[in-house]
Structure P
């Protein structure tokens, strides 16, 4: 089976979205009922599907394999491509915070505690979550390989109830439903959802996927603005990755790109091949641009300032990562895609 180019497009879009989220966050977190804040809210709403899309791509790739996943070889080839970057980049961030920024004390015990608790830097949580999904992938693969469409639909239904509906009820009404459904909660739902949407493509839903995406983005922006206005403070629930509107946004975006069957243009291919490195590096670049050059979105109206900051950040990250990928051993910090031009969907590399 030929490479699924729709995943490449989705990975590029999701990478841009992540940078957009972190570029916009200083503005959106400080609620002010201004045009600039509302425009930033729209940018954020457009980007909330980013992490779910990454997880759905992973699920679609790994769970679609027809052969049994060999545990030893899987962990050696896949997990190390996340573990090595996590360890090395965590060490880099810790050294910078201890020796350059002086934001944390110089202490090995403190460094280990921050690493083990996932508190080295805000964006590393994603790698810990992905490692968790990788650890259960051989088990989940056995399940989906033998599960019927009805069974998978039931699983996803239970996931929506436990991870989305129960969460919504708890957040809105402070009511905790005591039913134990931990097996079908969290990001494993997105993992299986990606596989499900590829395995059982819904043609009618694909046809209206762009409408689903637009409506869900409108819901995210509208509900966030409404609740923030009511509380006179930024109301973050509708941005959460397991909120109902973000689930719809992820499904709509994922299905929109199933129709993309041509290889990526060169610039997008470069982003695709450096996506993990961009993810790991971009907070440093954003901070560097702010502290050294004073280039920050506050200096421009968000309509132009945010896209400029995002584009410049991605460009700098991409150049740095491409250089890193050419240096022996250093390349292990920023694994890229396979050198082969044509690969099976079952062996398609996942950059992030």
Structure Q
């Protein structure tokens, strides 16, 4: 049986112009390499090199043999590279859990572009408005949490900062009046993102940057922002919605901002995954792509931290440095609607 390791050693002896040079380069004993070359020549029944204590030369047959040795090494390297590329190439199934609102308005619209760039990746999304445990065999779970998020047991990556704001339909406000105080606000029909058990409390920030707990009695309780938006558009009540979710509705006049001087603390879109170590290329590719393409409502450099007061003085929360009006104006400029094509006049 041919010993291909000896062919590799022979090529190194030729490359370094002698056994001594090859021994130094490979970190092997000179006597071991000399014995292996002798065994190779014996198995071939041919002289490949001429060597004495003062002289080293490769025979003509040795030069021809070395060409084949180098080809063999090149093909072996190519084989290892091929396997490494296959291992590192993003491919395979990625299972993700995502709230319905994020799937429809944030993550979902980006997936066709991602899949065009990575056609070997298959994505399976489960829309779930409950908090999914990462132990449920999901590669990535998406969550929105009020900043700061301090669960050190999870590995997370930020995908954007979002600003919730109070909105309602103009039809409702024309019918019930536009509230000018928080007390008037709580007397309005309210749509709450919560459970029937509550508590039904909005955390808002006053113009003086103090935290306010606004208790209310909702007339509609839903755990899905997509349904909440539809209900608000139909005039069912005032609600808190992320700016990105209702930006087009505000632009078109279908929704109106209520009490813009009050805003909720900003929230962060997080991708949660099991570990930073050993993360497969397909999962890493999705995380990198979403981090690059997800556009939040607020730039990280435009938020500032505040502390609660009284019994909540230990509570930290983050708010935008910009007013609601400035945020909306900036978002309008960043997300301009597509212009309708200009039709040429005929004859």
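Readers should treat all values here as calculations from the given coordinates under stated rules, not as data from a laboratory. A quick note: this is a predicted structure, and the numbers were derived from the prediction, not measured. Cβ atoms are built from the backbone, for glycine too; each structure is taken alone.
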Among P, Q, which structure scores highest (criterion: Rg/Rh (Cα atoms, Kirkwood Rh), for residues 266-329 alone): Q
With volume of the Cα convex hull per residue in Å³ coming out at 276, pick the structure among P, Q it was computed from. Q
Structure (P, Q) behind the derived value 0.75 of FRET efficiency 1/(1 + (r/R0)^6) of positions 82 and 306 (r between Cβ atoms, R0 = 35 Å, to 0.05): P
Can you say which of P, Q returns 19 when relative contact order in percent (Cα under 8 Å, 6 or more apart) is computed? Q
Given that helix-only ellipticity at 222 nm (-39500 (n - 2.57) for each DSSP H run of 4 or more, over all residues; to 500), derived from a single structure, equals -20000, which label among P, Q identifies that structure? P
